[in-house]
Structure I
Amino acid sequence: MFLNSIDQIEQCSQIYIYGSGETGTSLLKYIINKRKDIIIKGFVDSFNSGTNEGKIILKIDDFLLLYKRETIIIASCYWPEISNSLNSYGIKEYFILSNNFLYDLSLLNVYGAFYFSQKEISKKIKEILSVTNLFLNPNDRLLYLALYGLRLNKSYDNEISLNFFKNFKIEALKDFTYLHLPSIKNAVDAGVYNGNETLNLANKLGVDSNILGFEPFKEFLKDNAAFINLLKREYVHVYPYALWNKEDNLYFSYSSNNQSGSTVNRKKKQLKNSFSCKAVCLDSFLKENFPHKIDLIRLDIEGSELEALYGAECTIKKDRPQIAVSIYHKKNHLYEIPLYLNSILDDYHYRIGHFTSTFIDTVFYAIPNESVHIKKIIK
């Protein structure tokens, strides 16, 4: 059963949270704040053990020895695998965080409702169909339209969410799936965070490349092992700036336990759990600091992708880079970003990838046809 609201949990329940990462930690704090009657006995994790926020983390084998029919809430994007594992142990009753609940646990809720209303869909059907027709691959069209199904479905005990992840392959290598790596020498990577994905990109491109990373939280991450490892590579340069459509000073709101989910505070006010950061326009930054052809622009910047693209328009038109941009942070980005890019690009083809078993990590790809033979896109 999908958990759409904490009110679905019975009074004075004893629970385990399956998943001790950022989502599980956010859920723990949410329950402590909203439902003091619920007793959280600890976390279950497929790989980790130890403690988190003062709660024990049990590997699944240890949990099974202690399990006494407590309520289990799966708080992980790997819920299909976890639910299959629990079923194999004879545990059939558990909750899975719905996409709507997951969205509300994050700071993305500042961008409005997770769901589209039928009225909103009706008003934007022309735009939605226009994006659908950009994809030459029929599977991409099906995937793109199915993403709207996730954001229309308000009854999470039905089959829509389950069928989505049953019918669509979840790719393992985010952002590399449709890129033509041999054509990339100079890359812009915005949204470095802890460095893991940038490190993967650096390893793929090699020492003859140049990677310009942008991460407003750079100072917060100076003790992070993966981030430190990334900075050891001389061909990787990480700047403590946000990308925007102009040079500005922005305020970022963030969760104390999930800085990767930070969002721009567009009211430009200093709030609790916020900090100010310099924002740069990519066109101006590159002109002053890196006057070379850019072959890749990758953006995963928590809802600021469209503004960053506006600020990179001259670079995009001049250099014709490959582009991999997240389009899931705001529901309107599902059509706004593809339509904007298509309005400024010529002789490109488009792909879409989805990389988790939640609404998170949908990537839109724009690839210049000279980078890779056009016939490959219909495979």
Structure II
Amino acid sequence: MNVEKISEEQQKNLVNLIKQVAQIPSPSFSEQQKAGFVKNYLKSCGYKDIESDEAGNVILKIKGNTGKYVAFVAHMDTVFQQETKLELKEDDKNIYCPSIDDNSSGVSGLLLCAKLISEYKLEPKSSIIFVFSICEEGLGNMHGSKAFVDKYKEQISEFYAVDGDFTRVYKGKIGHMRYSLETKSQGGHAFFGFGNPNAIAEMADIAKQIYDIKVPTTDGSKTTYNIGLINGGRTFNAIAENCTMSLEARSDNNTYLYKLKDKFEIIFDNAKQKGVCLNVKLEYCNPYITVENDIQKDLINRRVEVLKKYSTKLPPRVEAASLDANMAIAAGIPSTSIGVCIGHLGHSESEYLEKETLKDGLTCMLATVFSYFKQESKYGH
């Protein structure tokens, strides 16, 4: 099949679908409206074997000649709250909207693949399972993917996370740790109690020390940290009695991850020694993991070869990441990722995707998905 020709023909359909999906509110734990859209779309394509599992994932099975499934998983949830204004803008180069790339593009790309499989009456060589998952982001902790993998892990031969940059080739689960911190103080009136310890000021000092930490940048690995949430205080003229903060760190090098953990702990211990009432909870600290076998290597190599063949401007980037594939990798299932575009400023209300990347992105996605189907089509593509 001529996937380049099909991709070119389907550009308008893909763009329209992405715009539709992006304008459906879908915070983690509240994906029901988007799940309904996904199910209705699949039904309109002629599919009947559509399930919703106990977690809330939407699942489509396409049975082939093999007993095990090749899984393609696109998460439906976004980091944006229900009340976030999902304003869509477009210019000659880009489409702007919260979640337009992460992961409206992934959901739309997988839906379009399902539509084309049905239209072209493609016959699967391998059994295929499309999963539209819930709770991938943030505090969702990949709950949907975990529930799916827990149920199907003995039935999955390969796993693709359909998410993000189409030139990224996922190679493993990035190391990840998360802390919850709380400072407490006596508080008081902002004028009459001036000079009393302020829980927000104490937490701000801790935050500053964290952001003074230098991470390694020279050996090809990547280590990051982020303070994503701070809450506290009562009102503008009251000395803050409490402050909470969420801290996370990631690395594709376990040595660097644990060194960063040690640096955090030194900052926390020093604050306590200075009299700060600080409660620290390490929510988890999970190391970088990959699957080391020939099947995983072959999966990565096939993805790279598709990108080399069809990506006209950008080279493949083989790297660790934090995707739904983490759950599969942790279960020992060979895993990687595919996407349909290049996006920027993900997880911000300024998020956008580059329209010119959609053709190569969809071409690469179709080449990957269609490789699990017999190539004859009644349309002769």
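Every read-out reported here was derived from the displayed coordinates using simple, explicitly stated rules and does not represent laboratory data. Quick caveat: nothing in here was measured; it's all calculated off a predicted structure. Cβ atoms are built from the backbone, for glycine too; each structure is taken alone.
Brief remarks on what is shown
- Look at mean count of other Cβ atoms within 10 Å over residues 13-20 for each of I, II: the largest one is in I.
- Calculated for structures I, II, mean count of other Cβ atoms within 10 Å over residues 101-108 is largest in II.
- If relative contact order in percent (Cα under 8 Å, 6 or more apart) is computed and equals 25, the structure in I, II: II
- Label whose coordinates, when Rg and Dmax of the Cα atoms in Å is calculated, return 23.0, 82 (choices I, II): II
- With FRET efficiency 1/(1 + (r/R0)^6) of positions 61 and 245 (r between Cβ atoms, R0 = 41 Å, to 0.05) derived as 0.20, matching label from I, II: I
- Structure with the greatest value (metric mean count of other Cβ atoms within 10 Å over residues 53-60, set I, II): II
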